[in-house]
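Structures given as structure tokens follow.
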Structure 1
Amino acid sequence: MESSGKQQSVKYLNGAFDLVEEDVPQPGKGQVLIEVHYSTVNPYDRIMHGINKAEGYVMGSDGCGIIVAVGEGVDATLIGKKAAFLGGGWSRYAVSNLDFTVLFNHDDFDLKQGANTYVNPFTVTAMLDFAKKNNASAVIQMAASSALAKQMLRLSQKEGIETVNIVRKDDQVKDLQENLGAKYVLNQESPSFLEDLQKVLDEVKPTVLFECVGGELPGEIFKRMAAKSFMVVYGNLSKQKVAFEPTEFHWSDKQIVGLMMFRWVSSLPLDERRKWFDYVAEDLYNGGKIFGSKIAKEVPIEQWREALPDSEKVASEGKYLINCKRQ
């Protein structure tokens, strides 16, 4: 195995997170060892930092690097290949099950573009899959200025699904309209928001609401949507309970469902999973026209504590890149 020094990772030990030093982990059957180059700070990471109590948990929901060793049953020719993985990304090294590892098929792939391969892109593909399987011609998305929502907007444009995008600021309206070509963008802080929303609902008839904010507004939007519509909950940025009208469910046959990216990925047959992995990897290699994320700032792994709160302040501007390589 081509590795140098000890393993270092941001791990929960003895009741707290810290950058700890240990022996380099070894891959088991069906696994690969990845020397991590980059990770990012996702909303999920901020949540886990606040609620995790599991000893041994390693921060970093996304990660990418180079395969430096393989376990039993794994083709040794994968050594040296660039790859992305899920979980334990804030590390010098990470072990990943090959069946859930994204392989980049180009030697000149820029790993900075692969740091956010998993969480956002495969949440977005799960959202698209849900919309298609439920015959939605249009969807609504909350927090539409986020990096994830912008990916959903671009993917939906490619797939012929209209999006109604809800944001909080006028400059976000302008950004989505001018830079991403969004047709329907509404500022939820506008005095005429609900009136403007109703006009759009009457026009495009969205049947899926992708909700990640919480509070009263999602319920206000949902009750104005057509019968048999879905609210798909994939986050709760405000940490507030969602309010809704019970009559919407037994009279209008509406449903609220949860969406977890890894649950969706795990449900896919391996060949279909690989097709989605290759789809995302090729887009990132070709400039990330759909799944690319703008990098707001790059910091070394040693600055992980500062990155957690700082990254939230610039979430609409881009991602914080965590450099996990030894300098």
Structure 2
Amino acid sequence: MFEKMLKEQYGLKDGMELEVERYRAFKQERSLYLIMNVTGKKEQEIREFEKISDQLRTFGDKEVPQFLPTKDGAPSCEWEGNYYSLLQYQEPKSLNPKKIGRKLAHFHYRGRYMPFQVKLINRIGQWKQLWEQRLDQMEGFWNNKLNQGPENEFEKMFLDSFPYYMGLAENSIQYLTDSELDSRPSEMDNGTVCHERFSRVTWGRKQLIKNPYEWVFDHASRDLAEWVRARYFYNSQTYQPDIRHFFNDYQQVNRLSPFSWRLLYARLLFPLHYFECIENYYITNSEQQKLALEDQLLKYLKQSSENERFLGGFYQIVEAPVRAYKLPTINWLLK
């Protein structure tokens, strides 16, 4: 499929194409090349990912790829209407899920010391604005739908449930605002290399693949909160031991500060799962996808009391130093 492109644009031949985890790849002797579709990404953005990747490797992360330029020295090439970039890995290691907390902590530690300003993928300090914007947009949409009346079962569930999730989102925004006012960041709260949405499968299911195109520069608590959210919703009956182990493992390398705990909890409180479910329903044209999202929303609504218990007990589950760090709790979640 990409054989001609690899030969003409990159000078690569005498290998084989294969699937590795979620990616199309090309194997040649001891090197593996991931073929990344970067259509829509600007050249400056690709260059920034490359600089970060180079720096992480300099700091000792051998699992981060090298960006391979084309024969002309370009960061990507155009092929059949799309743009592609090539990432070169040494033989990928097998992934041990039990060690992901510690590996993430080392990744965050290295990512804090970029000797240049990260600009294009920087998300530091933007949560509050983004959450408020998202909430305002959905509230406006909800008001319009309320005036029109529901057209189907999904819309009925949306109209009935939104005030509750609006309240939860407002709680998370307030918690974040108070944290930024009351708590002083430490050195470990400096921005670092994070992921758009880190989960137990972001680095692969069996083989360890770190994909720079999933990176953002943000506070480390972003990755921690998103890993917890994904693990909880993967199976809300069995999450406690895994989450406790993950945090114990992570904190053997990076001890969380009071500010980190508070940012993490604020992000966990924001009902991202609900917002995405509603947004995706109205974006998709697929009836099959709409039905799946209707089932998903129904599941979330049925789980809302359970989710409250999870949020109310989170600090206890992960053995956070609530008293020592004076971490505020939300009373209505502790019922």
Q.
When distance in nm of label points 7 Å out along Cα→Cβ at positions 94 and 318 is compared over structures 1, 2, which one is greatest?
A. 2
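Suppose you compute mean count of other Cβ atoms within 10 Å over residues 6-13 for every structure in 1, 2: which one lands on 16.2? Provide the component values of the computation, followed by the final result.
On the way: 1: 18.9; 2: 16.2.
It was calculated from structure 2.
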Q. Where is distance in nm of label points 7 Å out along Cα→Cβ at positions 150 and 182 largest, in which of 1, 2?
A. 2
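Suppose you compute FRET efficiency 1/(1 + (r/R0)^6) of positions 110 and 286 (r between Cβ atoms, R0 = 41 Å, to 0.05) for every structure in 1, 2: which one lands on 1.00? Walk me through the numbers on the way to the answer.
Numbers: 1: 1.00; 2: 0.50.
Computing FRET efficiency 1/(1 + (r/R0)^6) of positions 110 and 286 (r between Cβ atoms, R0 = 41 Å, to 0.05) on every structure in 1, 2 gives 1.00 only for 1.
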Q. Upon calculation of FRET efficiency 1/(1 + (r/R0)^6) of positions 46 and 174 (r between Cβ atoms, R0 = 35 Å, to 0.05) from the atomic coordinates, which of the structures 1, 2 produces 0.80?
A. 1
**Q.** If Cα Rg over 2.2 N^0.38 Å, for residues 54-237 alone is computed and equals 1.23, the structure in 1, 2
**A.** 1
Q: Using the calculated result -17000 for helix-only ellipticity at 222 nm (-39500 (n - 2.57) for each DSSP H run of 4 or more, over all residues; to 500), pick out the matching structure from 1, 2.
A: 2
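Throughout, read-outs are computed from the coordinates displayed, never taken from laboratory work. The shown structure was predicted, so the numbers you read here are calculated from the model rather than taken from an experiment. Cβ atoms are built from the backbone, for glycine too; each structure is taken alone.
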